[in-house]
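We did not get these values from a lab; they are worked out from the coordinates using the rules stated. Everything numeric here is computed off the predicted structure, so don't read it as measured data. Cβ atoms are built from the backbone, for glycine too; each structure is taken alone.
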Structure I
Amino acid sequence: MNKNIVFMGTNKFSAIILDGLIKAGFKVVLVVTKADDVLTPDVIPLARRFGIDIFRPQSIKKQYPEVLKYQPDLIITASYGALIPDELVNLNTINIHASLLPKYRGASPIQASILSGDEATGITIMKMASKMDTGPIIYQKALNILPEDNFSTLLSRLAILGRDLLLEHLSDLIEGNYSLIPQDESLATYTKKITSNDQWISFLNPAKTIIQQIRSLNEVPGAFIKINNQSIKVFNAKISDIIFNSKGVVECLKKKFLISCADGCIEILELQIPSKRKMTAIEFLNGQKLIKIGDQVQ
């Protein structure tokens, strides 16, 4: 189909969907992504590999005319991470969102679904609107959250689901041949951008809440603890059947890294300290002198 598609996105979620579009033979004429001098968005190497023009505006609200030069028949946004101006919204512009809207509008729907202990989430393809994630629904598809899912695995699974749902209906989306279902505002919930405060684990919380926090932040940006001024990034942990009366205290360092919490104990399984590689708790404990039994998590 010789129609011009402009794709707007940034991260791995975006890249999986963009890769599917390209390999399916659709004509992506421009990739729009963030102007970040520190991190290279995941979509950039992909666009370069296939010779697709890249646009990294400092302000899409001011620089949107550059997008119009490509005469898009369809604009697809997927985890772009910024509001786009009405001049683009009012075109044939759709968004691929990683939740079953109107639940979990906003920046962190995948993290929110794990943190809340949901059994399922899904993908929504929606018509863009001026306000964030409020546009009418075009297509939706649910996905079960597996007990072993964390942010990284669930992001990949949702991106694949979003890619497949998009490709299944792309011809109709390009032609505008679809129905619109208004979102029920009474059911709307919102998420927020993850901050550094969200990354620190409080062992005053129940064990289940702590495990959900670790899963929801793995691997980026990560969940952290601090013991004796040593920051430790926790990648994986499980609930232990051992119960202690204390909270936030290192209880065992012999073949197990156990920390007591509000209703039991957490066993740290995989971690990383600054400037070191990711390692198992056993690898960390062998010969380490930073932490001892009875130390308090700060």
Structure II
Amino acid sequence: MSQKTIRLGTRGSALALWQTNWTLSLLREAFPESTFERVVIKTTGDQRQDIPLPAVGAQGMFVKELELALEDGTIDLAVHSSKDLPSVLHPGLVLGAFLPREDAHDAFISLKWKSIADLPDGARIGTGSFRRQSQLKAFNPTWQFSEIRGNLDTRLKKLESEDLDAIILAAAGLIRLGWGDRITQSLSKAVCLPAVGQGAVGLEIREDDARMRDILAKLDHAPTRAAVLAERAFLRQVQGGCQAPVGAHATLQGEFLILEAMVAAMDGSQVIRRAMEGPMAKPEELGLALADELLGLGARELLAKSRLP
């Protein structure tokens, strides 16, 4: 293998750096004769911390600058939280590998209450995610929601500084940064179905980069790839986008995937939810089939109402 340095692009958040350092350690172990380096790139989502996520603009707000760096050759590999990826990648780019998935559930964090079932009517919950809000409004329509932006430590501090009853975060990031003990309760999928790709690290490369394809083949975790590809195919087919009230999560049982997915009204007044099983070898077909079922049940109309002007 050539001794040319392989450059890994990443966001600068603590979680993004943790994920990139993990990727680096796996690459160095598999290819000790090669040289790897980390390149930190600031994304639109990182730069616009002052406004709610949906108002920042297009899908891929944590991805665009990394993809541009891939395209122009500044980096050879982009390390992403898979849930940040738009359902359709930039032309000429592909996901070369997925690393083993961490806990994909959402985490309930509170200094006042032991479980989400204990929250009183009118409770104030910190989350800007429409997916979480819509499902939790279906659980209790009186709950109020506050946008919380920033890195994980910033959002954890806002639990106290803004006198919130609770905040909802992805369990995976907390666990990876060593803050798993802050989780008050792991939310069951029956209460809050996770985001597409939540808990999985995706490694993006140029489609025509045969060298990187070969390298990443040694890192790719087949069960995670199958699950995330099924979820992403579902999202792509329903045309939900990153900020829509859409959730999907696939689990592996033997050689089969079980995919659960939901589309909700923004106010939680309606939730369309189904599950479907299919072979692990054909994950995208499973995602497309389940999407078509939900679309036939009215998901398209719900999503049309949820889109921002």
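A few points about this structure:
- Among I, II, which structure scores highest (criterion: relative contact order in percent (Cα under 8 Å, 6 or more apart)): II
- Structure with the greatest value (metric mean count of other Cβ atoms within 10 Å over residues 130-137, set I, II): II
- helix-only ellipticity at 222 nm (-39500 (n - 2.57) for each DSSP H run of 4 or more, over all residues; to 500) derived as -7500 - corresponding label from I, II: I
- For 0.20 (FRET efficiency 1/(1 + (r/R0)^6) of positions 90 and 194 (r between Cβ atoms, R0 = 25 Å, to 0.05), calculated) the corresponding structure among I, II: I
- Computing P(r) over Cα pairs in 20 Å bins from 0, in percent across structures I, II gives 32, 48, 20, 1 for structure I.
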